[in-house]
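Have a look at these structures, which come just after this line.
Just so it is clear, none of the values below were taken in a lab; they were calculated from the coordinates. The shown structure was predicted, so the numbers you read here are calculated from the model rather than taken from an experiment. Cβ atoms are built from the backbone, for glycine too; each structure is taken alone.
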Structure P
Amino acid sequence: MKELKIDIADYFLIFIIIGGFLHFLFPIRQIIFYPLTLIGLFLFFIGWIPNVCIGIYFRKIGTSIPSHKMPKKLITSGYFRFSRNPVYLGIFVSLLGEAIFLGSIVTFIVPVLFFILVSIFNVPFEEKNLEKQFGKKYQDYKKKVRRWI
């Protein structure tokens, strides 16, 4: 498999922009209205809590966040006790929050598309690298912790 060049932060930025463009260029139908749209703001920010915490922790222990680099350490604690992909899960929650906040039906395509692309391209690539780098230790972790939640 070729080296993956799209980074996590790039995904988030690209998909947030796509969601906004879709909402304003193709406002097909508004399905969520104020004050329920405020739930979207809450989810948007809640989705970023694991990403900020993980980013700080990864810098502290000296391992890489970019998914296109070979991992230096296998992290199985913190958010990684509950999900093998808490960063992608957090981004998904943020994108879902954006869709709810904007409220138009077309914006719900964005989190679904993100989930599909990450599941097809990023996760298998990262899992292959983790297995290559950590072998049985990663395989045991994989048996204990689900991919998403």
Structure Q
Amino acid sequence: MSEETREPQRHTGFLLRRAQQKHVATWQSVISGDVTSVQYGVMAVLDRRPGLAQKEICDELDLDRSTVADICIRMEKNGLLSRVPADDDRRRNVLDLTADGRREWERLKPLVEDVQAQLSKNLSSDELGILRALLAKILGDE
């Protein structure tokens, strides 16, 4: 057994989990628990591509259908998005940000930038670029 496998602090998964914990804690301290980072992701996608179906949100954010359905139900209940059956296929829901959703999106953008700045404050811009490229490579998104 190598030294590296005996020390969990050196395991990639351990470090990724710790980084995710730091992200969640930073998100909650800056933004609060009212809107999750995944809900923000849905808003970001709908801002860029209004009128998407839930399936397309799944594809954009690499989330399963039940997760996206639950998120969209919660966001609709909170007045952030509308879900209406598509004209061409009534089984498919088309999503869009409501006026309240647009206001929330605008309010969140600078706060998310602050979260990003806090998470990467110990990295140079080159290091941040390398980190993002390596994470994309791990995810197979490169």
**OP:** Can you spot which of P, Q the value 22 was calculated from, given it is relative contact order in percent (Cα under 8 Å, 6 or more apart)?
**Re:** Q
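Please compute Rg/Rh (Cα atoms, Kirkwood Rh) for structures P, Q and give me the label with the greatest value.
Q
Quick check on the output: 3.3 is distance in nm of label points 7 Å out along Cα→Cβ at positions 21 and 125, derived from one of P, Q. Which one produced it?
Of the structures listed, the value fits Q.
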Original post:
A value of 10.7 was derived for Kirkwood radius over Cα pairs in Å, for residues 61-100 alone; which structure in P, Q was it taken from?
Top reply: Q
